[in-house]
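Structures follow.
Here, each number is a calculation from the coordinates, and none is a lab measurement. Computed from a predicted structure; not experimentally measured.
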Structure P
Amino acid sequence: MQDAQVAGLAAAFPRHDAVLLGEVHDNAEGHRLRWQALAEAVRHGWRPVIAMEQFDRERQADLDRAMRTCADADCVIRAATPAETGWDWAHYRPVLELALREKLPLVAANLSRADAGKVVRQGPATVFPPGELRALGLLSPAPELLAAQRREVADAHCGALPASMLDGMARAQTARDAVMAQAVAKASLPSGTEPRRPVVLLAGNGHVRRDIGVPRWLKDASVLSVGITEQAAKPGTYDREILVSPALREDPCKGSPPPGRRASRTGG
């Protein structure tokens, strides 16, 4: 992407209540371009709340405290994440440094791995009380949404998951999207003397998809969904799409394990 394209994308951000910026988790070029667009928008006066998939929602108090007391991104990471997260923080340090420097609030937007596992095994009612289930829209998700998520989960795991796991995994992915949407909606609300603020969500491409992701749960907001992808998606998947060169990696589906053992693509 050329500088003019970065500037054009950044210029579109302030026209929306929520900007959802996707990623292929291990693609350094995509992370760099996304950060450039975000930094450019901030340089021109945009003051968003930054919601991140990389922080679990129960760590919000730790994240708030870290943003008040930490001098650098590594301090924030140590204070607000478990020892082993699976994230390559080199990709996210520039965002954290930007937030610290510009005093932009950070929101822990994700459902934890432990809670997602409970949803897979026992259903969302084991994680969310009835009122929250209702507020999240998870009491009865649309059958076509769950069917689409089931197909995406199967593809993302290279067809290696047993059929018995697909429904639970699809419900967990749907729960993550609903939780992220709730985090975005809450972050945008006025607080005290603070007016309503725009929110940018940084998450995997699967979460920012307009057809099955977080935008489905943000129907009352003006949302811009941006996929940062290695191959073109179907029309309508995102509002905008940025194509980047594929990262050098082994084919995750090469020699896929038999059903029941995990193989996974990136970017969900």
Structure Q
Amino acid sequence: IWLQGLRKQKNLHAHWDGNNSLMEERNKSAAFGTGTFPPSIDLKQIARVEQWLLTNEPPKYPFPIDAQLTAQGEKIYAQYCANCHGRNGRDFSGEYVGNVVPIDKIGTDRHRLDSYTEELAVTQNNLYAGYPWRFSHFRKTFGYANLPLDGIWLRAPYLHNGSVPTLRALLNPSAQRPAVFYRGYDVFDQTKVGFVSDITRFDDEGRSKDEPANPKQYFRFDTQVKPGGATPRDRNEGNSNVGHEGWEYGTMLSAQEKDAIVEYLKTF
């Protein structure tokens, strides 16, 4: 929801799979997805929200940042990350920023990608024929888009399916990422950058051990695919935390280098 004006200037693809590059269509489709019908759509109010989104900025990281570690991280980020995600949180320049990366290359869970078919794209583009604002830019892609990282410190959990709880975990190979964690807790992890989600901090019913008086039950997110399940939910389809790993993605860097990248990302 931040710096949409910069995205619009560069005509960056929207949605995780980059299936549209027109902000106006993206926003109208969101309105229809929440129950609006063509005769009642409030175009004036949607336009007002669009104007706000053009310049809305991400909040600044509210905790101390290590300047020396940040300087180290900036150099490493420039080498491994900038071509795909932009130079920093306000400069979205980079050879591949906004481009769709083929699923076979990025290797992340493909269920979100496969759920949007050629037929659905055609249907969406024909759905509101007769209206002057009918859709015309939806398309089927074959991967996920490289997105800018503005406000990335506040966008946990990570990857398109929210399967990685922290930035630090994302810089590890998938075999070393948490297989199970809890979502919904609002205590920020300043070291790993994300929200506290370690299963050891919650009981079997999803309640925080740190706050015994808090009755809230948090959501247990299991990334482990279970082929024998009776339903897609039982099989955890779409939850896999694989991909975005290897030398190109920085997961083979040293622990100190990874910590430096995470520190730099706090400035976004």
Structure R
Amino acid sequence: MSIDRNELRVWSMKTSEVPHSIPSAYVKVLQRWEHARASAFVHESDRRDYICAHALRRALLADCFGLRAGSWDIEQRHLQKPIIATPIQHGTAESNLTHTRGFVAVVVGLDCAVGIDAEDRNRHIEPDAASLICSTSEHDFLNAIPSSSPARRELLLHMWVRKEALLKAMGVGLSFPLPAIDLDHNGHPSLSHSTFAIGAISDWRIWNIDAGPSHLVAVGAHHCGRSLLPTHQAINWHDLEDMLLHGNSLGQANEDYR
């Protein structure tokens, strides 16, 4: 096992570089339910992103815990966060993934719930979406920025990504009211109100992940007082194919977030 309880390992990949004919190594490691979900996509690019994200998750789990990528049993539950059913020594493997057009990312942790979200930095977002995303204090901060400024749009998008990552870690989904969450600049959340059983909000945290200029990425986790350290590695489709075929490690992370 190459991951410890204080590490959150993040891998990301640009799927726009993947060949039109998706490498068979990506497809072979998936479970039956993943094949069914992949086949349901109408657009080939969406199918590609889905397959790449799920293959990347299995490769990262293999790299962290030493089990083959195709051996992981991941249970998909209706309207709930998938769980990793494969037992490991010395704890419980936790993982989450995200895929947006042309980009996928995965996070893995040990004995801590995790979530990840990503969006294209240039994605359009309606200005009035702020009322669905921002807390009162965040809304006040946003309103101090001119409405015509690109910085305002990106800040709103970043708030959305950060809160989505947190909700995915919590496993509560979009039914949770985003304005009830207030995030400080260090990624520590507070709640104005909540009817969800999520434990102490102080036990959760969000980190921004620098995955390059094209996408905003954030990771959320239930740290329970631990000093968690996210690390990030951007890989290419050749690296992923090689690991799925031969089990080779992709090496050390190229950035951490102390």
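Results, tabulated for the structure shown:
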item: Answer label among P, Q, R for the case where Cα Rg over 2.2 N^0.38 Å, for residues 12-67 alone, calculated from the coordinates, equals 1.11; result: R
item: Test item: Cα extents along the principal axes in Å, for residues 84-219 alone calculated as 57, 34, 28, pick one of P, Q, R; result: Q
item: Of the structures P, Q, R, the one that 56, 46, 40 was derived from, the read-out being Cα extents along the principal axes in Å; result: Q
